[in-house]
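Down below are the structures I want you to see.
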Structure I
Amino acid sequence: MPEAAILPKEVERRLTDACRRRLPNETCGILFGTEAGAQVEVEEFAVIRNAARRPGESFAFLPEDWVSAYYEAQKNQRKIVGFFHSHPDGRPLPSVKDAKGWLPWGTYWIVGFSQHDSEIAAYTVSSAGDWRSLTVRAG
């Protein structure tokens with residue numbers, strides 16, 4: 001299980017920009033990269049359209065976008081290392097809704113917006129269902 005994550009500054013900037021462009025709605029998608037031991041490195045991401053009934057309050061992958069993104073990852077031999085979504089008006093802390101929607105696969109990233117600032121946090125979930133924060137470093 002990863003304990004640390006690397007997020008290159010350029011990927012962080014583009015991810016934050018992609019989420020900011022979709023405000024006031026939540027943005028969601030997948031992260032591609034590598035895993036080595038207790039570390040995950042994000043190399044790229046893909047936005048998946050938010051199909052939630054209330055996209056300003058929650059997110060749900062549009063099924064056809066998810067299938068397409070997964071197929072493209074397999075075809076191009078890219079490893080999906082996590083999922084992300086944004087909190088348009090809050091900190092990057094897992095919510096009750098996040099816990100219900102958790103997919104037990106890879107890492108879980110939240111891009112939080114408060115006023116004009118943004119912050120990104122990464123998590124894993126233990127086998128007991130507890131959220132574990134990862135140390136995120138710039139690459």
Structure II
Amino acid sequence: MLAGVSLAGCERTVVVEPAQDAQNPKCADIMLRLPDEIAGQKSRTTSSQGTKAWGDPNIAVIRCGVTPPGPTTDQCVSVSSVDWISKASDEDDTWVFTSYGRTPAVEVLVNRKAESGNNVLAAISPALTAVKPEAKCVGAQDLEG
């Protein structure tokens with residue numbers, strides 16, 4: 001279990017711990033833009049504001065309003081002009097993606113056994129364009145010169 005979210009389970013409502021800044025009005029803008037389906041899996045009811053889940057069992061869970069990540073050496077990917085810091089969870093078969101350079105930040109948990117992180121981020125990233133970027137990921141090539 002990661003951040004109070006279980007990616008497996010059969011209950012009707014997905015129990016998701018809300019992020020600290022889930023009541024940020026920008027979270028509402030993001031949440032309203034999220035897709036109803038990802039990879040053919042329909043969205044499900046969640047227990048908290050600023051959260052959404054897809055699939056049964058869950059293929060992905062999103063929490064808006066998490067603490068924005070600072071500079072890091074973790075892998076960063078850009079999908080539809082949205083930067084994401086990615087990590088594999090040590091606890092289970094979950095990829096953890098956190099948006100980078102936007103406030104509020106969004107965390108996406110993806111069940112690695114059920115769906116590709118790339119597919120989930122491709123479906124979710126357009127919703128995050130509702131929030132203007134304040135920073136972007138940089139690599140070694142960006143620092144040269």
Structure III
Amino acid sequence: MQYNASNPDEYIKQIDPVWKDAFVRLRDSIKRSLDIGFIETMQYGMISYVVSKDVFPEGYHVAGDKLLPYISIAAQKRYISVYHMAIYADDRLMDWFVSEWNKRCDYKLDMGKSCIRFKNGSKIPYKLIEELAGKMSAKEWVQLYKKISK
């Protein structure tokens with residue numbers, strides 16, 4: 001499901017009330033822990049946290065006019081998604097996340113590549129997602145991105 005929104009606040013206004021509170025809380029958790037080199041914007045129809053041009057002027061190699069994405073969040077019809085690009089690119093980060101998930105959550109991780117899905121808004125491990133978002137600075141993400149995109 002894609003919303004027609006030009007900014008994050010417009011996006012949130014369109015979210016189904018079933019998901020809105022959980023989504024807003026998730027957004028706040030992510031924003032609280034992000035390095036200052038990331039900025040919030042809309043990208044690919046989702047609220048996204050991207051590396052600012054000040055940190056990485058080259059942008060995303062797939063679409064040079066776009067800033068390098070780090071995390072995006074979306075409210076779908078049946079779930080909330082967190083797309084964490086670095087978790088797909090960094091095995092250590094993935095291992096940390098899966099290990100912490102298994103320690104903290106009493107239900108199975110629903111994940112594919114960089115997409116973490118939450119089908120129950122009351123079971124989102126906000127603190128874990130906040131920690132995941134803060135695991136990498138914008139400069140560290142750019143370094144890793146350059147290494148893997150050669």
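Which one of I, II, III has volume of the Cα convex hull per residue in Å³, for residues 24-79 alone, as calculated from the coordinates, equal to 122?
Here the read-out was taken from II.
A value of -12500 for helix-only ellipticity at 222 nm (-39500 (n - 2.57) for each DSSP H run of 4 or more, over all residues; to 500), calculated from one of I, II, III, originates in structure III. Tell me which of I, II, III gives 11.4, 32 when you compute Rg and Dmax of the Cα atoms in Å, for residues 72-111 alone. Traced to structure III. Comparing distance in nm of label points 7 Å out along Cα→Cβ at positions 32 and 96 across structures I, II, III, the highest value is found for I.
Every read-out reported here was derived from the displayed coordinates using simple, explicitly stated rules and does not represent laboratory data. Keep in mind the model is a prediction, meaning the values are calculated, not measured. Cβ atoms are built from the backbone, for glycine too; each structure is taken alone.
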